[in-house]
Structure P
Amino acid sequence: MTAPGRSRYHAAMLDGTLLIHGGDVVTPREVVRGADLLVQGGRIARIARRIRRPAKGCRVIDARRGFVAPGLIDIQVNGAAGVAFNTCTPSEAARVARALAARGVTGFCPTIISCAIDPMLAAVRTLAVPDGRLAGPDGGGPGARSLGLHLEGPHLNPDRPGAHRPECLREPSRHELAELLAAAHGRVAIVTLAPELPGALDAIRYLAGRRVCVAAGHSMASLAEIDAAVDRGLRLATHLYNAMRPPHHRSPGIVEAALTRDAIAVGLIADGVHVHPAAVDIALRCKPPDRVILVSDIISVAGAPRGTATLDGRAVESRDGAAWLAGTETLSGASAFLLEGVCNLVAWLDLPLPRAFQTASLNPARLLGIARRKGSLETGKDADVVVLDRDLRLKATVVEGAVAYEAR
């Protein structure tokens with residue numbers, strides 16, 4: 001992957017018309033060669049060969065000798081461009097949304113990690129924007145749309161903290177969860193917790209009853225404990241293999257359950273550091289095609305100038321293609337954006353483009369319950385589109401019909 005070109009934002013009105021011309025269009029079932037994609041009113045109006053330009057003011061993006069694919073949906077974004085969602089301002093959140101659009105992401109879940117309840121509530125209130133538009137036509141241009149918050153913690157197992165501060169981890173509390181959900185005004189999409197903790201099964205049932213996707217992560221759960229959690233509404237394994245009880249052939253746990261229970265979707269970080277390509281291959285072979293979801297798990301160092309970054313006041317360094325707590329061998333998150341993971345699936349496993357893009361578009365849309373309007377290039381859906389060259393380098397990003405990024 002190469003660094004994206006300079007950005008140019010077009011705050012197009014949603015009633016504008018856009019024609020993406022002549023690219024190979026990646027649909028859920030096939031790649032349609034040399035097709036046009038017409039956008040009207042922020043939605044995909046038609047996909048066909050040789051569509052006549054419908055109006056004098058119609059904008060055209062030349063996609064010939066390249067691909068047109070669905071915009072990416074990243075359900076685990078802790079921050080980017082020097083910004084951490086735990087402590088950001090609204091303008092900083094907008095900067096992240098624009099940085100994501102400049103890397104092919106059209107929708108995402110701002111992710112808040114474990115901390116004390118008061119700063120967690122403050123972060124929720126900052127990010128729970130009713131329409132998901134963290135960035136808009138304010139001089140900076142449109143950005144990726146927030147699709148709901150991901151609360152990763154604080155109800156995680158202290159034996160598997162990863163980069164979370166152990167002193168911030170605690171047992172699930174329905175009262176605390178109710179506070180967080182109320183502060184978000186219905187904008188919490190995912191909660192990651194450790195299902196083996198006291199009170200976790202009650203918390204899972206409570207969250208699932210409020211249409212929140214419950215995920216298992218930072219966990220030492222046994223196979224039986226995961227099965228009990230699935231019975232109460234568990235639906236996702238957060239960053240599979242990482243911060244989890246290791247697999248064991250005589251004592252199966254969360255990894256084996258995630259790989260063999262079709263009710264559980266798995267999140268995978270395909271940056272080549274968090275998960276070995278062979279382990280990615282295992283997951284893809286074990287799971288149904290719609291149950292694997294690529295995530296980035298990026299933190300503030302992604303897309304930021306080189307230098308010192310922090311995570312909850314701790315120094316973070318970017319090396320070997322990932323982010324680490326400075327001076328340790330503890331991964332603190334990723335530095336590679338989601339498109340790099342899609343490219344890795346193609347390069348490592350020779351995965352067909354429709355399936356590779358499905359893991360980062362339609363599958364997360366299904367998990368979030370928005371697949372009727374997002375996640376794939378189909379007539380009537382939101383015009384969330386990326387235009388790429390033959391090497392899958394980003395040329396343009398369209399978010400709900402507005403051109404949010406175009407390489408020069």
Structure Q
Amino acid sequence: MLLAVLLLAHLSAVRAGNMVIEVSGAEAASLVGAPASARADLTDLLGKGVGPARLRLTESDAAGQPVAEPIPVQFEAADAGGLTGTLWWLMPPGDKDLRRFKVIVADSEAAPALKITTAGSKQYFDVAEGDVPVLRYNQGTVPVPAGIDPKYARGDYIQPLIGLNGEVLTDDYPKDHPHHRGVGWSWPATRWKDEVRDIWAVVGVWARPVAVRRVAGGPVMAVLEAENVWKWGDKEAIVREDVALRVFRHGALGRFVDVEVRLTALADGVAIGGRPHGGYGGFGMRAAPVENQVITSHTDDEAVNPRRSWLDYSGVFAGGKGTAGVAIFEHPTNPGYPNTLLQYPSLNYVMPAFPGEREVPLSKDTPLVLRHRLWIHAGNADETTLANVWAAYGQPPTVVFVP
């Protein structure tokens with residue numbers, strides 16, 4: 001059930017030499033080309049010397065005959081080198097209520113459309129699709145530009161996030177608020193026992209790299225999993241932070257980026273909260289300046305079930321080819337969902353603010369999990385498409401294996 005909560009599909013595990021997947025409730029995901037996934041054991045499907053990179057997915061009719069060209073599918077092993085894990089693909093167009101796909105073994109390996117590279121210091125990791133840059137995750141400290149106080153030096157965020165036409169969508173170290181940073185997750189109220197400091201504004205608490213647990217490219221996505229630790233006074237470790245990024249290939253309507261952050265207390269008396277009398281804090285984006293700025297926010301009334309919620313920031317970015325934008329979706333399993341959607345147009349900042357003005361304690365036993373999806377698109381996003389992107393994330397298709 002964890003992966004169903006996480007990403008897009010009610011999952012079943014299967015071990016079979018002939019794998020057929022039935023997907024239902026996928027209308028929204030098919031319309032927007034959203035990611036889908038299914039947990040599987042490939043032991044009987046892959047023979048000796050046959051690797052998962054040779055897998056493809058082909059849609060078939062009720063008689064098992066193919067009705068479309070094979071599409072890329074990517075296997076993410078639960079353990080390095082193992083054959084139990086998760087299959088990932090982007091839903092192709094189609095209007096049937098029930099769709100069937102067969103996992104096939106091709107003659108050759110699929111080309112890895114997405115890749116992750118790093119420099120020798122491994123302070124940052126660049127994701128690209130082919131030769132086209134997509135984003136950089138800065139695990140280590142990002143150098144402070146000239147004219148900015150060195151006290152604002154920090155790491156653990158995405159910058160830059162790049163649009164479909166090469167435009168930079170996010171800002172970093174802006175002069176008006178130099179603590180703002182690309183796409184990040186931080187909290188103005190960072191408590192340990194009786195003292196409150198501020199990892200958001202880089203006051204007394206810093207996120208420092210520990211390790212990189214997974215780096216993988218492939219035909220469908222790039223995966224990066226990193227471990228960081230929050231250090232009080234840059235000395236005592238008070239929080240373990242695990243970050244997982246899944247960066248998907250460019251589809252017909254744009255690109256999806258999934259971000260999961262897990263926070264586990266390493267000491268007693270740790271809590272996080274938003275800015276008192278302001279409520280801001282948590283997962284947010286400092287966008288780059290634009291012309292013709294349009295910020296769209298939507299949260300369904302309390303009587304609606306399930307409640308949809310999203311934020312979109314669009315405009316004409318420098319270096320682009322017309323209007324582009326980024327939408328933020330928080331997963332319905334996030335604590336407090338739907339959280340208050342805050343926007344600061346003059347600062348180019350948007351966020352689903354969690355936990356608002358209150359403080360939330362962090363547990364040493366059970367991590368606090370925050371999941372968000374970014375949808376990078378061209379043009380202004382219309383309400384119908386935003387609703388479909390939400391549905392593909394918040395009400396994912398049901399995926400089962402059949403004989």
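What follows draws every value from the coordinates through simple rules; no lab data is involved. Just so it is clear, the model here is predicted, and its values are computed rather than measured. Cβ atoms are built from the backbone, for glycine too; each structure is taken alone.
Calculated for structures P, Q, distance in nm of label points 7 Å out along Cα→Cβ at positions 23 and 95 is largest in P. If volume of the Cα convex hull per residue in Å³ is computed to be 151, which of P, Q is the source? Label of the source structure: Q. Out of P, Q, choose the structure whose coordinates give relative contact order in percent (Cα under 8 Å, 6 or more apart) equal to 18 when calculated. This figure was derived from Q.
Can you spot which of P, Q the value -1500 was calculated from, given it is helix-only ellipticity at 222 nm (-39500 (n - 2.57) for each DSSP H run of 4 or more, over all residues; to 500)? Among P, Q, the structure yielding -1500 for helix-only ellipticity at 222 nm (-39500 (n - 2.57) for each DSSP H run of 4 or more, over all residues; to 500) is Q. Distance in nm of label points 7 Å out along Cα→Cβ at positions 39 and 383 was computed and gave 3.9; which structure, P, Q, did it come from? This figure was derived from Q. Can you say which of P, Q returns 1.5 when distance in nm of label points 7 Å out along Cα→Cβ at positions 239 and 335 is computed? Label of the originating structure: P. A value of 16.5 was derived for mean count of other Cβ atoms within 10 Å over residues 167-174; which structure in P, Q was it taken from? Label of the source structure: P. Can you tell which of P, Q yields 1.00 when FRET efficiency 1/(1 + (r/R0)^6) of positions 247 and 279 (r between Cβ atoms, R0 = 25 Å, to 0.05) is derived from it? That value comes from structure P. Suppose you compute volume of the Cα convex hull per residue in Å³, for residues 319-358 alone for every structure in P, Q: which one lands on 92? Source structure: Q.
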